[in-house]
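**Student:** Next up, some structures in structure tokens.
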Structure I
Amino acid sequence: MKNIVLFGGSGHAKVIADIIEQEGLYKILGLIDMNQPSGAKCFGYEVLGSDDELPQLIEKHEVEGGIIAVGDNWIRHLIAQKVLKLIPGFNFVKAVHPAAQIARKVSLKQGTVVMAGAVINSGSEIGEFCVVNTNSSIDHDNFFGDFSSIMPNAATGGNVRVGEFSALGMGANILHQVQIGAHSVIGAGSVVLKNVSDHSVVHGSPASRKKTRKDGEPYL
């Protein structure tokens, strides 16, 4: 079984560690986390070091790859950038919980996580470093851009397009054929009936645009 590392040590990382364990494809060697001292223990795994120490850690521990276990879309992007600068071509793995339902002809790209109870229907394409959260539902022929996410119990209809770095909040519902722009946030419980432009924050039922947001602006 190949050794991998998890980047991050938060509650989100606990969920991803469980997915890796349940899937049984990789062995988690430890965590890479700049916010905790080396040797600290998190949910049974040791903190091996920080991002800056990654080249030495890979050589020392024979690490075959890793996964970014951070919920915020923009922070995942920053970590990915840093890792790839240190180690071009680093192997970012996918993680799919055995209790998720993935239809035929679904594309899942590197670094993406699919949690328990999630459903992704046929013809959908999920980009790099995305998070498909617990009990979320993505219908047929959707497209999710890189570093986007759908939170627990949110759902999309068919032929929905979600731009890169955008986040669909808990329990949000997106009508079929709606397009969500890049870097946008859909508030929890919203019902989205029409297209959403880039850099928008929308919420309500029906959802309407409340304000604009900048790249990387906190939303969790």
Structure II
Amino acid sequence: MQLIKDFLTILLAVLIYGFLHSLLATPWVKERTRAWLGKETERWYRLAYNAVAVISLVPVLALPALYPDKHLYSIPFPWAFITLAIQGVALLVVAVGVWQTGVWNFFGLQQFLYPPKPSVPKLEVGGMYRWVRHPLYTAGLVLIWLTPVMTLNILALNLGLTIYLVLGALFEEHKLLKEHGAAYEEYCQKTPMLIPKFESNKEEQVT
């Protein structure tokens, strides 16, 4: 019974984290913050958002290690090395995706050092984005589910993170659709959301 309570606690903690993290990313919260603290908010909001996301994630990730746990399975040799290799590729995808979208912009340093000017965000459809609309989320799912050792607590963590990533992708879909309209609709028709389709798009630039 205690293991089930711990399982639900971990799952709930991840979902609460995901809700707060997504809430802080909404235009509504950004606008309220700007109205409260002034236009300078645009410079530091992304940086502060990332800092809060990392700091608040630490206790959530610590819960599986702190609670009593139950081993579910281990991937045997040599298959464990294959899963680790695929996880390595997923990490590379994350790195390339962050690089492609702009490292300094992703972490909020560019906005902090150089005040952003009003502009329409660019719709990224080249590189990895020609195969899948959300490569970072796809790589995240691969990372969490190909772990060689699975326990009850890790399962709870992975389920929560999966819900968060899928809902996060849907939330971002809504945001991009509002920003780019018909161009994003056309892109969605050609490119899957989370499961890659390795076919080269002839028209990589969507305006």
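**Student:** Comparing distance in nm of label points 7 Å out along Cα→Cβ at positions 157 and 197 across I, II, which is largest?
**Tutor:** If we compare distance in nm of label points 7 Å out along Cα→Cβ at positions 157 and 197 over I, II, the biggest value is for II.
**Student:** Something else now. Thinking of I, II, which structure, once Rg and Dmax of the Cα atoms in Å is computed, gives back 17.3, 54? Can you show the working numbers first?
**Tutor:** Values: I: 17.3, 54; II: 19.1, 57.
The value was obtained from structure I.
**Student:** Now, a different point. Which of I, II yields -5000 for helix-only ellipticity at 222 nm (-39500 (n - 2.57) for each DSSP H run of 4 or more, over all residues; to 500), as computed?
**Tutor:** Answer for the origin of the read-out: I.
**Student:** Continuing with the same structure: Upon calculation of relative contact order in percent (Cα under 8 Å, 6 or more apart) from the atomic coordinates, which of the structures I, II produces 11?
**Tutor:** I
Readers should treat all values here as calculations from the given coordinates under stated rules, not as data from a laboratory. Keep in mind the model is a prediction, meaning the values are calculated, not measured. Cβ atoms are built from the backbone, for glycine too; each structure is taken alone.
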